[in-house]
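Student: Take a look at the structures listed below.
All of the numbers you see were taken from the coordinates with simple rules; none came from a lab. Every value quoted in this text rests on a predicted model; they were computed, and no experiment measured them. Cβ atoms are built from the backbone, for glycine too; each structure is taken alone.
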Structure 1
């Protein structure tokens with residue numbers, strides 16, 4: 001299965017995301033902010049298949065995180081989660097088949113299905 005990095009500042013949501021993805025057989029590393037997630041990408045030897053990130057976070061938002069992350073791992077796929085469905089994500093550095101936006105609220109089964117679809121693309 002996939003090696004997934006999650007960046008989500010809501011610790012309850014983070015716990016649910018991690019549990020659902022681990023239950024689906026994925027290896028998950030979780031961080032509560034974009035800065036720590038980026039440091040994980042920079043400092044660890046792990047190669048991630050997917051970055052699952054909230055768009056709106058203090059410090060470094062998910063869009064900036066994804067832009068920096070794909071510099072370190074160009075093949076990294078990105079899924080944004082947001083409670084702001086009207087947020088437009090303009091992506092010049094990530095091809096459409098490598099990025100997806102999932103609006104909150106969503107069912108965890110839908111999340112797992114969307115992750116599987118993105119990883120297979």
Structure 2
């Protein structure tokens with residue numbers, strides 16, 4: 001699961017690709033300049049790094065992802081809960097919802113998710 005670890009800048013970069021894939025590497029450079037303020041060299045450095053980690057693929061100047069957004073989000077959320085809340089989902093939810101109101105629809109969705117996950 002460690003393969004899905006993305007630092008903030010990497011996550012923003014991969015998000016651009018998820019939203020635009022498949023994307024030509026030249027177009028990716030333009031997009032990264034516009035959205036992230038990155039130079040061409042930075043874009044290609046991060047692209048090479050993430051290709052080596054099997055997160056991205058660059059074939060014939062066409063960039064695609066090798067992992068789904070949901071996989072990366074799952075890793076990030078599990079790592080956060082483990083690090084900040086000693087793995088306790090109830091502690092996370094309590095902290096997250098403290099002084100926040102959710103809609104009835106959101107509450108119903110959370111109930112459904114919890115029921116499906118219950119052993």
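Student: Computing Rg/Rh (Cα atoms, Kirkwood Rh) gives 0.91 for which of 1, 2? All intermediate terms of the calculation are to be shown ahead of the outcome.
Tutor: On the way: 1: 0.91; 2: 1.09.
The structure behind it is 1.
Student: Now, a different point. As an exercise: helix-only ellipticity at 222 nm (-39500 (n - 2.57) for each DSSP H run of 4 or more, over all residues; to 500), calculated from one structure in 1, 2, equals -21000. Which structure is it?
Tutor: Derived from the structure labelled 2.
Student: Here distance in nm of label points 7 Å out along Cα→Cβ at positions 17 and 105 was calculated and came to 3.3; which of the structures 1, 2 was it taken from? Let's see the in-between values first.
Tutor: Working: 1: 1.8; 2: 3.3.
Answer by label: 2.
Student: Let me ask something else. Which structure, out of 1, 2, was mean count of other Cβ atoms within 10 Å over residues 9-16 calculated from, if the result is 13.9?
Tutor: On the way: 1: 13.9; 2: 17.5.
Clearly, the read-out refers to 1.
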